[in-house]
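These are the structures in question, set out in turn.
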Structure 1
Amino acid sequence: MLIALALCTQAIAQETEIKPTSLIQNTTISGNWYLAYTYNEPKDLGVFNLKRGYFTLQTKLNDIFSVRYTQDITLDDEGTDAGNVEIRMKYLFMKMQLTPIEVLKNTYFVFGLTQRPWIDFEQSINRYRVQGKMFGERYDIIGSADFGILYEGILGGKLDENYQNNVNNKYPGKYGSFGIGIFNGPGYHAIELNSNKTLEGRLTLRPLSTAMPGLQLTYAFAYGKNNTPDSKTDFTINTFFLSSESKLHTFTAQYYKGVGDSENAYSDINGLAYENDGFSLFGEFNIPKTKLSLFARYDQFVSHQATDLKEEALLGGVAYKFLKNKLVLDFDQTKTETTDKNIYELALEINF
């Protein structure tokens, strides 16, 4: 990173004229809000709710450096402040694009409170975060953002504009993409309790970039310790992910196997981390000549404790897409050996 920074800085210094620019002109404002009316059986009436709200400022300082600030707005449901809308940071980082180095021009470093390699990529394909968290977050295995340093990029240049405009413009590498970083570990919403750092990475390949550009194969991993003061509880993740996308469909299949978690949800009183595994299937079908989509997801998660903890989830619904927004009518059914919970929801995703 230091070598890349030196080369980029040298390239800037070699410019014959530095033209002052207005930060306002180079700043974009965006938002991503999830509003919902939720009915939890067996309640008589549901509740109107703010599931999540993100407000983002991004400023391009020059061709190499940019910064991002994202607020995470949510409803507090714990303690004496329960019911209050609270604001915390989701992202606060500087990004360094390695443009002056030809072989690295499609890669960049991010330093600060940043996205992590896996969840951010998964959400770029399964775009129904409005309904609920992705597999890893839902079962408290790993979070989507943390304090650390991230190196990311795409492989082999970019796919054509037709694919990016009509299918997906996230991580549009012709042969795939990657990300690797070192993070505190517990995520942006928890205090670091130990001196250990977590190594997390992802490698994605497009094996048929010309014939089937939407087909991707991904391996993601994490290696570190649970967020405990003694730093002795193991935390590992191995995720294998198959995804397929086109103008009409999205399909993903995920298999996960690991030990412990990034905080301290899966370990015993002696600090021994439990082995966990599970899988998740997701599918979306865009009905031709309409703005309607049908989607469904099935999860199974098992934590191998003294008595196995097994949880299954079935999610699905219909979405109406307009502008960059979604109106979603969905359900979420969760089953364990002792509980059976059903949630029905009308949710609105707002993007601007």
Structure 2
Amino acid sequence: MANYRNDPRIVLTLDAGGTNMVFGAMRGGEFIIDPITLPSNAQDLDLCLDTMVKGFRSVIDQLDDHPAAISFAFPGPADYPNGIIGGYLPNFPSFRDGVALGPFLRKKFGIPVYINNDGDLFAYGEALGGALPEINEKLELAGSAKRYKNMLGYTFGTGFGVGMIVNGELNRGDNSCVETFCLPHKKLAGVIVEEGVAVRAVKRVYGELSGDKDHKYEPKDIFDIAEGKIPGDVEAAKKAFAEMGEIAGDAMATAVTLTDGLIVIGGGITAARKYIMPALLDALRGKMHTIAGDELDRVQMKVYDLDDEQEFAEFAKGAQRKIKIYGSEIEVDYDPQKRIGVAISKMGASKAISVGAYTFALDQLDK
């Protein structure tokens, strides 16, 4: 698609939380009004839908032009292409039986409405305006012919969200159900991987390792303990983040083996990257064996830390060499090294999701 930063169209946005809803409007990938925050009233469907209508109308009243669309992320399972929300929704209990939210808002405002999973929009934002174009630009500046069009975007937070970009396009799957939270936990049989990667996992593991299972620390506090800024069990704090990285890396190894692209990670907890990333990369770079005893790489591509300048230089260089065309002296370039990389989001998850929502709407309007 064309450069969204120069697009004059306005798209209404919504950050839908179980406690509050934050309404906004974007033009050129930037917010153009101060956010409007209203209580979600998530337990009462009538009140909740009424809140959405009031919020979007309040935004429209402040605009100098008519909006082209509404686009936002909604937490939980849904038939996203048709805008129908339903299923297990802890933060929106009144939606569990199924609510045609997209058609409802489209009827109210007379403009297209696009609803997506937040992990999908994070990945889409990073693919169009974040890590993916940034990495490809750095590769070009480094003189590398390598370019990437496939990407997995992960969000670390209250859950373990994911979005998949294939050939530059968002892959929502046939059931809008591209997920990795339900992959198996590496260390706990019969347990989902999200129990090892989410915020609650860091808190639980710190409690287990420190012996203080009743602690009230949040991941930010546990990071401060690891840094020696506040009292606590320093080693338990470091290991809690390292285990999160190990469990996440194992799940990512399964997913990236099938998608063969870059990995970009967002979420506030990535502030603890110094403790998370070494174990995550070790998991991606791990080994497996055949029954005959042959050793194989866990991931068939070489994995680089793209936020490390030295590793990025090696990533860009690859194993480029010249080979001759058989029977002639003509040479062609050949790079036999299969490689991918992992990067932390520079945009941040919230901005990437917003940019994803905005650009997704523009892309759909242009089709």
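Where a number appears in this text, it was derived from the coordinates with a stated rule and is not lab data. Given the structure is predicted, the values throughout are model-derived calculations rather than measurements. Cβ atoms are built from the backbone, for glycine too; each structure is taken alone.
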Fill in the blank from the handout: Taking Kirkwood radius over Cα pairs in Å, for residues 87-222 alone for each of 1, 2, the highest value is that of structure 2
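Tell me which structure, out of 1, 2, gives 1.6 once distance in nm of label points 7 Å out along Cα→Cβ at positions 199 and 215 is calculated. Write down the numbers at each step before the final one.
Numbers: 1: 3.2; 2: 1.6.
Computed on structure 2.
Consider the structures 1, 2: one of them gives -0.38 for log10 I(q)/I(0) by the Debye sum over Cα atoms at q = 0.12 Å⁻¹, for residues 119-174 alone as calculated from the coordinates. Say which. Present the calculation step by step, with values, prior to reporting the outcome.
Working: 1: -0.38; 2: -0.30.
Structure of origin is 1.
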Exercise for the section: Please state which of the structures 1, 2 yields 33, 26, 22 when semi-axes √(5λ) of the Cα gyration tensor in Å is computed from it. Expected result: 1
Practice task
Identify the structure, out of 1, 2, from whose coordinates relative contact order in percent (Cα under 8 Å, 6 or more apart) was calculated to give 16.
Solution key: 2
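Check the numbers for FRET efficiency 1/(1 + (r/R0)^6) of positions 39 and 271 (r between Cβ atoms, R0 = 41 Å, to 0.05) across 1, 2 and tell me which is largest.
On the way: 1: 0.50; 2: 0.90.
Going through 1, 2 one by one, FRET efficiency 1/(1 + (r/R0)^6) of positions 39 and 271 (r between Cβ atoms, R0 = 41 Å, to 0.05) peaks for structure 2.
Of structures 1, 2, which gives -11500 when helix-only ellipticity at 222 nm (-39500 (n - 2.57) for each DSSP H run of 4 or more, over all residues; to 500) is computed from the coordinates?
Details: 1: -2500; 2: -11500.
Only one of 1, 2 returns -11500 for helix-only ellipticity at 222 nm (-39500 (n - 2.57) for each DSSP H run of 4 or more, over all residues; to 500), namely 2.
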Completion exercise
For distance in nm of label points 7 Å out along Cα→Cβ at positions 239 and 327, structure among 1, 2 ranking highest is 2
